[in-house]
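A.B. asks: Take a look at the structures listed below.
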Structure P
Amino acid sequence: MAKGLEIERKFLVELPDVRRLDVKRKIGITQTYLNHGKDKSQRRVRRIAENGAITYTYTEKVFISAITREENEYEISREEYDRLLGQSDKSVRPVEKVRYCFDYHDQLFELDTYPFSDKLAIMELELRSPDQKIDFPDNVHVLGDVSSDKRYSNASLASAGSFPAISGGENC
């Protein structure tokens, strides 16, 4: 069981050519939000496909700030996953995404791609401290920090089925 403080920044990026990244892992994720837990904690389950294997996780988060949260995450069985799906929050669609984990200058980035966009993606980085300096990859074009913009949460993206309109007024 992993429990602790998570400090994470999220960035809207133009979808890069993943072949030009130092990809360490490619993971298919189906993320289903559950009804809120105690103290309005956010609860979710994930089905994770990687290298032909399927695993399942349960996560509970309490948001402290836009980039800091208390997180409790652990692996669960297929049976527990199926049981928890019965507690899914019907107001939020499950999230389908492919995550590419890659290194750049001793930083482990996670690039989440979604089936509804071939132009944009979300890039995340877990930090050691909220004021940590980030060294962005040269071949990734960062459009902006969306850490505190709820429109870019996985739940909001899944419900909308698209990225919010950006300058120029287009949805992507």
Structure Q
Amino acid sequence: MKNVVLIGFMGTGKTSTGKALASRIGCAFADVDQRIERAAGMTIKEIFSQKGEACFRQYEKDVVQELARHKNFVISTGGGTVKDPENLALLQQNGIIICLTASLDAILSRTEKHGVRPVLDAHDHGDRRQAIQELLDSRRGIYAQADYTVDTSMVSPLQVTTDIVYYLKREGILHA
């Protein structure tokens, strides 16, 4: 089976949904951010503060190149992973792209803790709502390239997983 690649803004539930989906359909699960941390031997926050975003993006590209070679994975990407057209193209070659979205209020609530979201924190100059809106606006076109989109604002990861499974079955990607 092709990979199922979860994209979307931070706080939309990619990791929790990815774990549940992988378990439900019997695939391996890979979280891009966790693999970056393992490869770097430091947290994403530490990579950003000590080595910068360019270094982080190179780790990200390396992890995407590795994962794109596999099949039967559910891959949870970082919020900005697919900003790089090369990353998106690699993931599309052997994957179905599912975008998880959420309302601005849901994202704001889920990302309210400062200091744990380096990209968001860099844009947040006292108005986190505005920072999120600006980042969402800048990524809207990228996220629109997904094969399927699920709004996670008012539903649990289990409900999102069920929605994705139905989609994969409808499209003949996953067989009952």
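Values quoted throughout were computed directly from the atomic coordinates according to the rules given, and no laboratory measurement underlies them. Note that the structure is predicted; figures quoted are calculated from it, not measured. Cβ atoms are built from the backbone, for glycine too; each structure is taken alone.
A.B. asks: Comparing mean count of other Cβ atoms within 10 Å over residues 32-39 across P, Q, which is largest?
C.D. replies: Q
A.B. asks: Hey, another quick one. Comparing P, Q, where is distance in nm of label points 7 Å out along Cα→Cβ at positions 56 and 96 highest?
C.D. replies: Checked P, Q; max of distance in nm of label points 7 Å out along Cα→Cβ at positions 56 and 96 sits with Q.
A.B. asks: For which of P, Q does helix-only ellipticity at 222 nm (-39500 (n - 2.57) for each DSSP H run of 4 or more, over all residues; to 500), calculated from the coordinates, equal -16000?
C.D. replies: Only structure Q yields this read-out.
A.B. asks: Starting from the value 3.2: which structure in P, Q was distance in nm of label points 7 Å out along Cα→Cβ at positions 40 and 136 calculated from?
C.D. replies: Corresponding structure: P.
A.B. asks: For the read-out Kirkwood radius over Cα pairs in Å, for residues 8-87 alone, a value of 13.0 was computed from one structure; give its label from P, Q.
C.D. replies: Value 13.0 for Kirkwood radius over Cα pairs in Å, for residues 8-87 alone corresponds to Q out of P, Q.
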